[in-house]
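Below are structures written as structure tokens.
Bear in mind these aren't lab numbers, they're just calculated from the coordinates by the rules spelled out. Just so it is clear, the structure is predicted and the values come from calculations on it, not from any experiment. Cβ atoms are built from the backbone, for glycine too; each structure is taken alone.
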Structure I
Amino acid sequence: MKHITRRSFTSLTSKGLLGTALLGSIPFAKGFTPGQNNKKLGIALVGLGSYSTYQLAPSLQETDHCYLAGIVTGTKEKESVWKEKYNIPKKNIYNYENFDDIVNNDVIDVVYVVLPNSMHAEFCIRAAKAGKHVICEKPMAISVDECDAIINACNENGVKLAVGYRMQSDPYTHEVKKYVKEKTFDDVLFVSSDAGYVSNGNPDQWRLDKSLSGGGALMNMGVYAIQTSIYGAGQNPISVSAQEFSTRPEYFKDTDETITAQFKFANGAVAHMMTSHNANGNRLKVHGSKGWFELDPAHSYGPISGRTSNGNTIEFPFKKQQALQMDDFAKHLLLNTKNIAPGEMGKRDMIIVEAIYKSISEGGKEQPLALGNLGIVS
């Protein structure tokens, strides 16, 4: 695989840093009982772009079962800034060339790959070979074959794998799944999900470069709409049809701008999704035969908001989704709880992504999906 350093991602290097209190020590994980594994797991972030800077690192100051132990960056200037801000020992700071030396660092338990999509497979596989558990930011990779390679590498090296699906840890998602499972509004008939934003940034950003992103809106925000369509229906789809639209071809020269898709489910339910880099969308609505419920906003960092056809609101105390997500994976490792976003879920979504692109290339032709229960986690 072609090696690409983060020095080339100019859209990210200009970002500032956010942070909270420094980690002066590593306490036992809150909520653990005597006799259990009370260790806090050390996480190393690979790639210090905007998501690591503004979401993951601050969230790791609020986690109970893991902490920010190390960083991997291709930008020398970031090393000193992050070292000082988060009190990271020099021995826990790596670049992309010496990354494999992480195998000798017992402080780092988990590697979180937060690089452009085309680099996910390489660094997830290298992390697995170094004996580190892996969190791979979504989308898991740029092809189903790469997803398989990551899963196989983790299995062969005896490490656990999760995909960075923060919404799978959000209490609003749990409530949606509960409504569907318990048939609170009877059988689901129709699901509608929108996930998008208007991109007016640097036209040279990596998300607009297909060689780095693997695609456009579908590979970015579209993954959220795919996910909500699935847990809104409570099962995997059996087919998909899709369409692509472009209104700013001079800006979206290399990647898709707006995509719509329709899913069919074995129980007769249908779903419609929209994703875009040129239209705002942030909503999930599920229609049952005896009412409806919705989240609006549904995919943002929070707070989320929800309501139902019977006049009730869906409301939970706010906590950073990324903190919940990383704690969930840490508990999976420490206490053998369920892995709520396993690699198989990321592979399933990439199978769907490839089917959507194929449908578009064939003029919207319906594509069968033989997914079974792949990636379904109740």
Structure II
Amino acid sequence: MNLLQLQSMEDRIDLLLKTVKPFKERAKEHDENASFPFDNFNDLKSIAYPALTLPKKYGGLEISLYEMLKYQEIIGKADGSTALSIGWHMGIMKHLGENKDWDEKKYASVAHNVVQTGALLNNAASEPATGSPTRGGRPETHATKDSTGWIINGRKTFTTLSPILSYFVVSASIDGTDEVGNFLIKRERDGVKVDETWDSIAMRASGSHDLVLKNVHVEEDDLVQKINPGKKKPAGWLLHIPACYLGIAQAAQESAIQFATSYSPNSIKGTISELPTVKQKIGEMELLILESKNFLYSIAKKWDSGDEATRLTMGPELGAVKLSVVNKALEVVDLAMKIVGARSLSQKSDLQRYYRDVRAGLHNPPMDDMIIMQLAGKSISDKN
């Protein structure tokens, strides 16, 4: 039985919960070794998870943003690295299927591969010189036209999922023009290399290495889209990012409560969960998570029900969700560590991993400063 064969979201949640149960234990090993969790992705492929967001006409379930975020939250609670990584594939395939930005045959060929083999895709846009693509820098990776297609050269950083990707969507400046294009590059192309540079202390198992492209030849129609860096439409699918960190926050909350309800120093009767100071922190964690869930899923529902005109106005709200949920997740982990105390800094504690992983959210797009400026602009515009 796989997710595509189940009739309700509740049944799909049950199967996903069973599938991700081993992820938590594996997370410790992969974090310590900075190894990639191939086993987790094989498990997700076995239940057809990568196909859920594809349009029904291509064999997917065409699930809503709301439903996708529910699943990403579940995976995030089990293992943040796996959730953030698979979230890029899920969101991009959903976005492309809904917006029809690519030639239909090209998208259909990728979608078919996702359904049949569990193939995974991610964007490769960040570069050492340009930083985050959301800042609008022109890629130094470049594409040169020849008689049979394109020759692409360059280096991309933070290529999450790189050890297992079947497809890279690479942004490149088109030589001789002011244009920038997205090029679909299959992993097996000559000149495609993954340089294992990922040494971050956060999301260590995300495989976010450098992608190196040396005289990579692609077909003419592998230029799948021309883009304007830094000027993108609001993208609801990017809410997979806060959903992941909400999951991590809940894992930290659960860990702290388990500790509080079982730890009984000989200086008190009962467990520390009965102490007012500990109860205060537990209540604060619950409040932060309730606020985050309500904000995240109310905006997801608005996106799902909104028409194109409504969605075009939602950029500030989408950014606000990301900023709010990620920063609240940081607060939850901090409170959890205060409950557990110095033991939370032990390498044996899951909390020290949650602490490192949740901080990565600050550096996922969009950035806090850009969100605040966008919200300021909206506020000023609304008042005039």
Structure III
Amino acid sequence: MITSGRLRRRRVPRGRRWEVVVLSPVILTLLITGLAFSTPREIAFSRLLPAAPALAAALWPVLPTILLGAFCLLAMIVLSFFHTDLGTPYTGAAIVAVTLAAAYASHLRRQREEMLFHVRLVADAAQKVLLRPLPRRIADIEIECLYLAAQEQARIGGDFYEAADTPYGVRLLIGDVRGKGLPAVGAASAVLSTFREIAYEEPDLRGIARRLETSITRYIAAFPGPDVPERFATVLIAEITRGGGRLRILNCGHPPPLLVHDGHTLVLDPSTPSPPLNLATLIGDTYYIDTVPFAPGDQLLLYTDGVTETRDPKGAFFPLPDWLAHQGPLTPQALLGDLHRDLLRYSAGKLDDDIAALALRKPTSPP
């Protein structure tokens, strides 16, 4: 184990920290009450008692908040027997008013939390449909997927991927819809739905690209908006031929995949670029396919631009090809696990864009 020369801070376990937060209204009440009894009357710490139910409104349900307010009022009444002229009626009225307001605020908070919970359930279900889990092995290819949302509370976005075992070989799709919000999610869903259907029917990758172009064009036409000129998708369609040891790639403006072949990391830039989806009417609909060897032991990494555009605190981009060259022969699961860890470490935990990645490996021997 490697450790730094600095003293390591002792961290409180997360569960224990949460317990302290939940009990903070009680701690605050006892602290104020203790100070009010033990300090001179002139300091009047008792005037801070309304703060306790106000804090409870952010953490507790309605009934515990009211009970805490009642305890604060009782503490104020008891305190008035020991210290006269504390302005008990005014402080008591403030406790009652704050407690009622806190109870109402707690009620509203609970309603919003319940609504947010149901929204997240729907978002999780939508993500499972949009980005459904992939099997660990398709035909004779090991495969693993990764998706990271830039925002911690996000569930779905415009990055997408898919893999299918077709009569023509293992076909892969990865892409990124430009834009944000529901329009981007809808466009991604339209592209994925079309690919899942036609990947088994179209014998040529060019036919798949044209069908995906038609699908996203129809979707954007059906749901127009002010950002239509900026709504397009970069996609990469790949095919590992069945038993042929070849990798066929059609790249529509997407970041180039990386191939580890014979211990060397190759950046598979397209020989001739193909147009991104929804831009064919502007720059043509001619699609080009590149073919490279894909031998046993080779590794393939497909990714969206969120990976290569991840920045460190100084603004430098993540060096993905160099990173991959130093990883060695790993399983797809281990490779993406390391990529996940190193991206978060490189960006200091702050991702600026969604990230999707697919890692594949052709084993040197059959399972």
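A few remarks follow.
- For percent of Cα pairs over 38 Å apart computed as 41, the structure of I, II, III it came from: III
- Entry that produces 0.60 once FRET efficiency 1/(1 + (r/R0)^6) of positions 54 and 238 (r between Cβ atoms, R0 = 41 Å, to 0.05) is calculated, selected from I, II, III: I
- Which entry (I, II, III) yields the derived value 0.65 for FRET efficiency 1/(1 + (r/R0)^6) of positions 214 and 246 (r between Cβ atoms, R0 = 30 Å, to 0.05): III
- If helix-only ellipticity at 222 nm (-39500 (n - 2.57) for each DSSP H run of 4 or more, over all residues; to 500) is computed and equals -8000, the structure in I, II, III: I
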